[in-house]
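Just below sit the structures, each encoded as structure tokens.
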Structure I
Amino acid sequence: MDTKKIAGIVLLVVGAVLLYFGFNASDAPLEQARESLTGEYSDRTMLYFIGGAAAAIGGVALLFFGKK
């Protein structure tokens, strides 16, 4: 297996794990109260979402568009 494909798989898994943590953090009662009062999530939850999405997109890009 090519190194870029392995890196793509690793990034995809890391992205999925970060998104999982982000969704769990957004379901916490304190986070829901903050979101209902301010209309936005905490910085930590947003970092989970943004980092997870970026890692997942990077992993998919490496898997499908990396040089063969």
Structure II
Amino acid sequence: MSGLDVAKQIHSTEKSRTTPLIALTGYGQADDRIRSAEAGFDFHLTKPVDLGLLIQLLASGAKSGAKIE
């Protein structure tokens, strides 16, 4: 099961539909970001990750308007 599949599964139930998700991946092309958004990821971070940004997203609950970074 890929991370995209996991995101779709998490958001498939009413209880977890609003759970914020952060993709952390080595793939950062435009089509990769589109697939992340379509799967339900709220943010798309590429490796090497900006640790400060990741900490900020985690601390805020990753709820800044459900947009892909």
Structure III
Amino acid sequence: MDGLYASDPKSVIGARPERYVHLGWEEALGLGGKVVQVKALEFARENRLRFEVAAVGGAEGTVVGEEGT
């Protein structure tokens, strides 16, 4: 997976859904934990850790966490 999307890019016919460039922990939790486990998101939020969801070797992805942390 090369990031977090507004909806499953494999289940949509036509235009690919938007890939988020940045999401806060709460917004990422709201996606339901299908790509990143809820436990991992809660740990990152509690410890104020930023992380990126990206494909191996990919140039783009989604940063999860607060801006500037």
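Coordinate-derived values only; no laboratory data. Owing to the predicted nature of the structure, the values given are computational and were not obtained by experimental measurement.
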Report summary line: relative contact order in percent (Cα under 8 Å, 6 or more apart) gets 33 when computed on, of labels I, II, III, structure II
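Given that Rg and Dmax of the Cα atoms in Å, derived from a single structure, equals 12.0, 39, which label among I, II, III identifies that structure? Present the calculation step by step, with values, prior to reporting the outcome.
Numbers: I: 15.1, 50; II: 11.5, 33; III: 12.0, 39.
This figure was derived from III.
One of I, II, III was used to compute helix-only ellipticity at 222 nm (-39500 (n - 2.57) for each DSSP H run of 4 or more, over all residues; to 500), and the answer was -28500. Which one was it?
Values: I: -28500; II: -11000; III: -5500.
That value comes from structure I.
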